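All of the numbers you see were taken from the coordinates with simple rules; none came from a lab. Here the structure is a predicted model, which means the values were calculated and not measured. Cβ atoms are built from the backbone, for glycine too; each structure is taken alone.
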Structure I
Amino acid sequence: MPNYLKVLLLGLFSIQAYANDYPNVRVATLQHGTVNWEMDVIRHHKLDKKYNFTLSVTPVGGKNASAVALQSKAVDIMFSDWIWVNRQRFSDRMYGFSPVSAAAGGLYAQPDAGVSSISDLSNHRVGIAGGAVDKSWLLLQAYTKQNLDRDLKELIQPVFAAPPLLNKLMYDRKLPLSLNFWHYSAKLKAKGFKQVISINEVIKGLGVETQVPLVGWVFSEAWRERNEELLGNFLKASQEAREILLKSDKEWTRIRSLTRAENEEIFQALKHEYRVGVLKGFGKTELDALDHLYSIMAGEGGAALTGGANQLDRTLFWLPDSNVGVTQLESGVK
């Protein structure tokens, strides 16, 4: 074999060996969940290789399945909310949270339902996603008490159901109102349903003027302590993927099939709402706001929500830069 071919083959083997040396980051994502859009961007642009890891995605059937996968160490990271993390830490199951998204849905009505504000909700059936301790449902209850001095549970007939079923019931005109997650709300908006109030409006009405995260990346503290640089690199790749989706319409065209948008109006609505929901920053102001919101939700949801954790553990939050945790946040670093 000629020497130049030997050199070429040696180089190729070296590149392959180097690629195989990248540590895996195993991520649980919901099947057809919106975070899969970001995972696809990371893979397509090889952001995992840029940040020296290999992304491994495990699709799961639901939120509980994600938690089981993380707790059993079948995955390293999942996408969830900080309330779950706070509850676990109260029971000495130590997990951490890196904020990602402030995307929130809203309360939508049939165009002819005769509902223009929360004061018109009496005796209506309202579909609610996420169960009896869903964050949006608890915040809407608190908002109603503050503005109407009434218990929303006594005003309406709540109908708890899975998000896709709620939208189908709305499409089929079998339900007058629905409080659903952001991407399902975006579809309702695109189809001409009337927004009664958004959860962002509710949050502002409860005294929080800054953008606050609702969901993000969750990982065990034990894994973080062993892999601080690896976690930091994953979070940076995740952040860069969101920046691409914020700025590039071409990228949205590429991932359009992943959005499962039935038409152009829904596709554009999903793109717009995703971009609005991307967290712009996180520091002491946002941390204080979450403290305030948690106290409100804990008051509404009780132990069923908190698991007995009546206060927010401010040490659970981490930023994309490795080794950046609550100490820096409390100092006002953004």
Structure II
Amino acid sequence: MTATTHTLTEILSQPAIWRDALELIDRRGPQIRAIWEERRFEQVILTGCGSTYYAALVGAALIQQTTGLPCRALSASELMLFPRREFAPQRPTLLITVSREGKTRETIEAARLFRVHGQGMTLAVTCTGESVLAQEADAVLTIDTAREVSRAQTRSFSSMTLTLQALALLFAGQDALEPLAALPAHLERLVARYTPLVAELGADLHVERFLFLGSGPLYGLACEAALKALETTLVPALAFHTLEYLHGPKYIVTERTLVAGLLTDELLPEERRAMDDAHQRGATCLWISDRPGDLPAAGERRFPIALETGLPIEARAILYLPLLQQIICRQSMARGLNPDLPGQRA
């Protein structure tokens, strides 16, 4: 296997890795739920750096949505620099630290400073159970099989985000496995169905700018897609809340822009305003939503992807990302770059 294929191989391995993550939730879920119910936290803070900060954004939106408890995602660098501002010693807090390798300086320091300035407990979500960060935590959820050769996070990000989705359901007193168990099979189906589209968009070197749009929990996924596009293709890439696109970002859209909308069926009447505007400006528009009947017909620079899961957003969220990961990885390779080592040529 050449250096340029590790990332694509890791992307395609995600159904199996997700099954491992779900086995972890099946095994540890009752214990984590018992801790949640016993400790009666008044707030949740999630933190990470780079990709894992974007995973934290997804998790925070979903935990607050399912539990109603105040929940925030903060960059670990902000927690490290301003612990007195962000940690409240009078409020029992669950700090969820997210890190692939568990050795990120800022995240480790945030966990240590929480013990000084906060009150509560720390739960680490990681792919490296023997890490320093895991040792700092009161409880650990580890998906060791999600570790990667590539520097670019793909399956590690998605497996940790899937774990955060499960926590959102567990904390709400729901059965996390019942809705999440179908996700690996759904992903296998989507990969098989949309391989020609992924190949077409992945080879389109006409693209000179990426925009990723998403609202609610999908905003964190849009941010992650933008980061992956930026670091592996070296092409400008931005992420915005979907309707924020209409307040300035629309002016950078040209016929050489790929706009990917991570769309929610219930919000589509509003969100399509952004996508329609991008299309009118000549952009290539990729629509991703669950119900096929809500999406436009393919053609004229419109490319619909229907997830067709019938699941609520808290269960299906991570499914929006893997096809985008494939497109971005193929874009990187088509440009003669090495997606395993961002910034380097193949």
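Computed over structures I, II, relative contact order in percent (Cα under 8 Å, 6 or more apart) reaches its largest value in I. Using distance in nm of label points 7 Å out along Cα→Cβ at positions 256 and 280 as the calculated read-out, with 3.0 as its value, let me know the right label among I, II. Of the structures listed, the value fits I. Here Cα extents along the principal axes in Å was derived from just one of the structures I, II, and that gives 84, 45, 34; the source is I. Matching task: 0.75 is the computed value of FRET efficiency 1/(1 + (r/R0)^6) of positions 112 and 240 (r between Cβ atoms, R0 = 41 Å, to 0.05). Pick the structure from I, II. The read-out comes from structure II. Source structure of the calculated read-out (distance in nm of label points 7 Å out along Cα→Cβ at positions 96 and 120, 1.1) within I, II: II. A value of 24.5 for mean count of other Cβ atoms within 10 Å over residues 176-183, calculated from one of I, II, originates in structure I. Match the computed value 0.60 of FRET efficiency 1/(1 + (r/R0)^6) of positions 64 and 288 (r between Cβ atoms, R0 = 25 Å, to 0.05) to one of the structures I, II, and report its label. Matching structure: II.
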